[in-house]
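Down below are the structures I want you to see.
Any read-out appearing in this document is the output of simple, stated calculations on the displayed coordinates, not a laboratory observation. Quantities reported herein were computed from a predicted structural model and do not represent experimental measurements. Cβ atoms are built from the backbone, for glycine too; each structure is taken alone.
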Structure 1
Amino acid sequence: MQRILIIDDKEAIAKVIANYFREDYECIYFENPLKAIQWLEQNSMPDLIILDLRMPFMTGEEFLAYIKKNELFKSIPVVILSSEDNSINRIRLLENGAEDFILKPFNPMELKVRLKKILK
């Protein structure tokens with residue numbers, strides 16, 4: 001079963017995703033990027049990361065930069081799931097390595113289709 005790492009400071013979002021995807025994916029959740037980095041550095045490897053942008057301790061953009069600069073993790077696709085609707089920021093994140101950007105509120109069916117395309 002493929003593994004999705006969800007990083008979002010709002011646990012309710014992670015629960016929606018995990019409940020919707022539980023038959024197809026193993027979902028692991030962290031409420032902040034620093035805890036997710038600790039998990040990754042313990043040789044845990046997800047097939048995809050779903051990442052919020054606005055979080056305490058470390059922003060999603062900082063986490064994305066860390067992942068894409070790290071030889072072990074840079075090949076992991078990262079999908080941004082955020083209410084940040086500034087197109088300049090979205091374009092910058094896509095240019096800096098995000099695989100996709102999905103606006104909140106989101107349709108779980110659309111998210112699932114997009115993730116399946118990325119995880120082929």
Structure 2
Amino acid sequence: MSKNKNYKRGRELEYRIKKELTNAGFFGATRSAGSHGVFDVVAVAPLSYVLFVQAKRTKEKLNPETAYKEDLEKCRELAKVLPRETQLELWVWTDHKGWTDKLVIKQAGELYNKGVDAR
């Protein structure tokens with residue numbers, strides 16, 4: 001598949017997440033367009049926390065722990081330095097099935113690594 005087609009599929013997925021989060025009452029859902037960073041969408045839950053979402057799209061159902069091992073490792077490293085008021089998730093969209101996985105990597109209100117001081 002061409003890079004351009006992959007980009008379009010990913011962008012479409014990010015817009016889907018933005019819409020879903022906005023409909024769920026989140027504020028300021030924003031894509032980190034063109035970024036090749038750890039997260040793809042960020043949004044603010046009302047009076048609560050900031051949500052970071054890493055989005056993945058696949059044609060068939062895969063085990064996210066193995067299929068996205070490197071991405072999960074990057075997310076877990078980032079989670080170690082995020083403050084309590086953040087949540088980090090990996091969402092997987094499987095074509096013709098919809099969201100097949102929504103993994104919470106770091107839960108809002110908790111520190112990912114107990115050895116890291118609260119900020």
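Some values worked out for this structure:
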read-out: Relative contact order in percent (Cα under 8 Å, 6 or more apart) - highest-scoring structure of 1, 2; value: 1
read-out: Among 1, 2, which structure scores highest (criterion: volume of the Cα convex hull per residue in Å³, for residues 8-63 alone); value: 2
read-out: Origin of the value 44, 31, 25, where Cα extents along the principal axes in Å was derived from one of 1, 2; value: 2
read-out: Test item: distance in nm of label points 7 Å out along Cα→Cβ at positions 72 and 88 calculated as 3.7, pick one of 1, 2; value: 1
read-out: For -12000 (helix-only ellipticity at 222 nm (-39500 (n - 2.57) for each DSSP H run of 4 or more, over all residues; to 500), calculated) the corresponding structure among 1, 2; value: 1
read-out: Mean count of other Cβ atoms within 10 Å over residues 40-47 - structure with the largest value, from 1, 2; value: 2
read-out: Mean count of other Cβ atoms within 10 Å over residues 24-31 - highest-scoring structure of 1, 2; value: 1
